[in-house]
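We did not get these values from a lab; they are worked out from the coordinates using the rules stated. No experiment lies behind these values; they were computed from the predicted model shown. Cβ atoms are built from the backbone, for glycine too; each structure is taken alone.
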Structure I
Amino acid sequence: MNHQKILNKNRLAIATAILLGLVTFGTGCSNTSQPSATTEEQSGDIKKVVVSDFADRVVIPTYQLLVTRSQNLSKAVDAFVAKPGDDTLKAAQEAWRATRTPWEESEAFAFGPASSLGYDGDLDDWPVNETDVKAVISSKAELTPESIKQLQTTQKGFHTIEYLLFGLNNDRKAVDLSEREIKMLKLLTDAFDQTAQDLTKSWVEGVNGNPAYSQVFSTAGDSGNSSYPTINAALEEIVQGKIGCLDEVANEKIGEPLKEKTTKDLESRFSHHSLDDFKSNIRSVENAYLGRAAESNESKGKSISNLVAQADPKLDEQVKSELQAALVALDAVPNPVEPKMSDRDALTKLEAAQKAIATVQETIQQKVLPIVQG
């Protein structure tokens, strides 16, 4: 989805953190009689490792998995195009679901090129503009890679592909797709795969003459790094990403459908995959906190958890416990949730999950953020 609104909301806080970081850096002191590093210097070294490990061991592996899955999705769609049938359609649907997981587990770090270069919107803007998508389908205009590129973000990406693959209510049959819809599906999937590759490349190698974003991020605090003048600025970017993701899940992805008590605002309603999206988003926050890549249970390197544990071990345990509580609460909601949006018991459980997510958001915002701000 498009995180620009949430990112803009956090800009002032980030700017404040940068200033705080500059003050902290400028007033650091040392004891010339002691040859070993001071506590402040040791802390700075750990912070640099946390930032570097986050780029190399969390972000990049997650995006690389996304590319692997997006290429599998492209191949599955190609197989459906070559031989349209319910079996090849089902394989393409499963490939879409598999691709969805690493993307949703990247939502806690949708900053950098994902935001500034528009990859987030091109991949996952929502809700789909059904009226305009149907207009493209019914149009006589030629469908080409260039015409697909010119579509609005709400006419392409994950959810337009989802609409074509699954139909309005997860009941699509191969015979339901017209030749034009099949061609559009093929072109949209190819464009999606290219965008996923470009996003990954932007972190690993750099694009459009820009340096690799992993390098920009990992050199936070170095002289001349205008994006992250201090280590604390990069650390806050990581934490603000978690806060923004939790806020979006609690107040938009779950909050809006709860208000209406209908499926129309559920993000992946065509495929009945919305609840799985919510879970993946919470795992994204957990991964970003513990230093794990998507679909991994192993923490690698240093993480925000290490910094928090160093400052307040009980708080670290609290955050981890609250993240698990949010996942348990989501597991209690009937899956898929789409057919249950008028069921009182299901809505009660969804409200409980929303509260659990809001709880961990408040903890991270009120207690973890000040730690990384220095």
Structure II
Amino acid sequence: MSLQKADYLGYEEHPYDSLLDLYEEGLTCRQLDDLFAVLQPELTKLVRQQREFPETAFSIPPIAEKDQIAFSERMLAEIGYDFNRGRQDASAHPFTTSIGHNDRRVTNRYRPDSLEFIFCALHEGGHALYEQGIRQEYGATPLDEGVSLGIHESQSRLWENIVGRSRFFWNHYFPMLQQTIPGSFQNIDLDDFVRHINRIRPRLIRVEADEVSYNLHIIVRYELEKELLGGYLKVYELPDQWKEKYRNYLGLKVDSDATGVLQDIHWAHSSIGYFPTYTIGNLAASQFWHHYCLYDTGYQETLQQGNLKKIRQWLTENIYRHGALYPPAELLQKVCGEALQSNYFLEYLKNKSEFAL
């Protein structure tokens, strides 16, 4: 079906290009190959290096659901989510949805032994901030949405990871966490907490992956999709190819198809071409952040003071307010003065002081 779709849509170089364009306008295999050729070996090297360090003992205290809801709503308010134009509810899998220009809703999920609720709030809040920040006059037009999945993902990843896993951020917000959830974090050291939320531990399941290894999950899927569409790989060969790539890229042994080739829903509903947008989001997030830091040379103090309004205002002025006005590549050029790069993301990962604690 995807091959038929590609033929109907048309393409110049590779049938996969037409499917990529559905999710990230203008993106091609040629561009992805260049980006991933830089990214994959460096990420694999980082994953292998981190295996040499022992994992710090850290146990997450049981957290009542009402406390998780209270703190996640506090986080949403801190980053500037407008509860007069949206709300947070519970769901089996967190997501953001838009009912209309003045109704951008987010959901979260709560488990007593997980800190996921914090980063889900920041992630979905980032998606919602993007759409809440679109110009009012675009409200009844096709421009009243994010321009692409990759750019949308860049905003959720920026708030979730670049801001939300930063030591500077938690210098300000860890006391708030201790106050909001009394009794659970009083005896936990800030260094241990920051190290825990930034740990690198490769896992078989994509949605459970850490910030470094996650993109290797995506590269595996991209390479297999491209080979399938190009006629170089048969469907029955997928499980073995999947296992080989996970062994080579992540150093993991796939024990079953349930934790391997069958773990995602995307292929089942024929969303081929979707996966790369997750990594595009990570790359664009770090590139946008680099240029924000050129604007705000005191960004470390900005984070330590909890002055997230300053960050949101820059993002609104440069990204959010435009909605879908500019194609993704044009928006990147407008904000950053250059095309999408891999080096900013790699530099961001290598320079994270939290990994060296």
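With log10 I(q)/I(0) by the Debye sum over Cα atoms at q = 0.13, 0.14 Å⁻¹ derived from the coordinates and found to be -1.04, -1.17, which of I, II does the value describe?
Details: I: -1.04, -1.17; II: -1.11, -1.29.
Here the read-out was taken from I.
Going by mean count of other Cβ atoms within 10 Å over residues 106-113, which of structures I, II comes out largest?
I
For distance in nm of label points 7 Å out along Cα→Cβ at positions 178 and 250, which of the structures I, II scores highest?
Numbers: I: 4.5; II: 3.6.
Going through I, II one by one, distance in nm of label points 7 Å out along Cα→Cβ at positions 178 and 250 peaks for structure I.
Hey, helix-only ellipticity at 222 nm (-39500 (n - 2.57) for each DSSP H run of 4 or more, over all residues; to 500) derived from one of I, II reads -20000; which structure?
I
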